[in-house]
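For reference, the structures are reproduced in the following blocks.
What follows is calculated from the coordinates using simple rules that are stated; it is not laboratory data. Keep in mind that what you see is a predicted model, and the values were worked out from it rather than measured.
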Structure 1
Amino acid sequence: MSYLIEKISQFINTYYLDPIRGDEGYNLVNTFTWAVILGICIFGIFRLLEKLEVKITPRFILSILPFVLAGSSLRVLEDSPAGIFHPPFSYLLITPNIYFLVFGITVVCLWLSIRIQKAGLVKDYHPVFAGFGLAWFLLNLGTLLYFENIVVAYIPVFVIGAGIGLTFIFYLIALHFKSSIFTDPLNLSILLAHMLDASSTYIGIDKLGYFEKHVLPSYLIKLTDTALVMYPLKIVIFVGVLYALDTQFEKDEESTNLKMLIKMVILILGLSPATRNTIRMMLGI
């Protein structure tokens, strides 16, 4: 029995705890595990939003984006060599733990915003909710700029410029083929988020000497010897997933709400690393 416990403990340490303690990135085991947990969480979040009587609309997704920026900048605070946070609290700021922390804070802010609306203090909770996230993001950014210096100022210009430019080219192609799916503003926003992520990955790895922590991108980058591979990878996944979402879901309200939630999660999975990477590289962290 002690031998079995020792093996299980070793397995957990090797594939789960050590990557968090050392911020070593991902392996096949924990990648699969986090993917399963993400799938479970999506349905949990879906039921929670139903209970809060929140309808997932483009307006709601827009109001939640400041929290994505806040969470990503919080992650950079942990990365900072200034040692702003220390163990064991700093372990909460490493993926995947930070997702649960940011999620908890976001839900509290959402609940407060809805309560403020129901109390008659505001007509619409969305701006209040977004304001909470924006204030948090600006606090994180101000803290970072206090402890760190801007080292590579052109990074955000390149990442944003490349992301917007490539998304616009994709839009023109979709417009030419009269595709309503790929000219939809929300779908284009999702593509933009992932083009920003691809752009930050490309310049970070190919030009600045950073490395990729995720399993599949890391394998493809090593295989092709360039992070440019992230662009076609992102586009292929984007086209396949969004086409399936917009053609296979039922038209009833519950299915539409679930589809919008999945789109929101996909957008966050692109914007979050793009923001973190861009801030880190700009500050030379």
Structure 2
Amino acid sequence: MLTINLFNGLVYGALLIIMCSGLALIYGLRRVVNFAHGSLYMLGAYIGYSVALRYNFWAALVAAPAIMALLGVLLDRYGFRLLQDRDPLTVVLVTFGLLLVIEDFVQTAWGKSNLSVEAPAVLATSIDFFGTPLPAYRVAVIGVGALVALGLTGWLRFSKAGLFVRAASTDPTTTAMQGVNTDALSAGVVGLGTALAGLAGVVAAPFLSLSPSMSSDVIIDSFVVVVVGGLGSLAGAFVAAMVLGMVQSLGAVYLPDLSAILPFVIMVAVLIWRPAGFAGSRT
């Protein structure tokens, strides 16, 4: 039983890594707290559902993030670029309004009924783990989360584009003075972050039902992860996602009456101990 609970915690933590990576990237470069990120995750899931219905799951896994990446570039050009120097209240209102628009669009296009996506046949089996059968698809979700974490870490650390992203996150003005097109760079990063939200939606679809309320189910946990990990820090978000995944999974079994507030308890405790989050500076 404990093995299953720990496994479920890993699965949810991996899903949060995919989801929160985009949120952390967007904030790190644009300094925009995107309250619509959960609705982008939902939209990616529904687009994936339509593609999978017409073609197959593998096509959805490619098409939905690609479509969401294009949407992210447009959002940056006509939204986030204009919001980065505005006061926080304006940013909250605009991104919250975007959330409502996307939710209304989803309800209009796909309806309010719960929908589901079937896992691909090759992953619709179980894997024996020391006598405990584990669903192969959920094992694959953990693998996708690990690949996203390793891929983003390698890209930021070893590529020229990653160097520019890290520089622009620290000082965009000086980076632009060195000849880097920070607007194009930011558009690419927002596109990548939005694509990751769409990827998370497609990955979650086979084991979580699709509904217009699914954005609110994950966005709170996502913000807890980003705040606890340290705003704009990918490494902190990775650690916080796995911690929160475990807390959610074990709390639902051993502390069911408190499971809903456990993420907030952790966030408050971390912010008291280390206000900048896991990966932030104490000063």
Parent structure of the calculated result -0.80, given that log10 I(q)/I(0) by the Debye sum over Cα atoms at q = 0.13 Å⁻¹, for residues 13-180 alone is the read-out and 1, 2 the choices: 2
Identity of the structure behind 26 (criterion: relative contact order in percent (Cα under 8 Å, 6 or more apart), calculated), options 1, 2: 1
Of the structures 1, 2, the one that 18.2 was derived from, the read-out being mean projected area of the Cα convex hull in nm²: 1
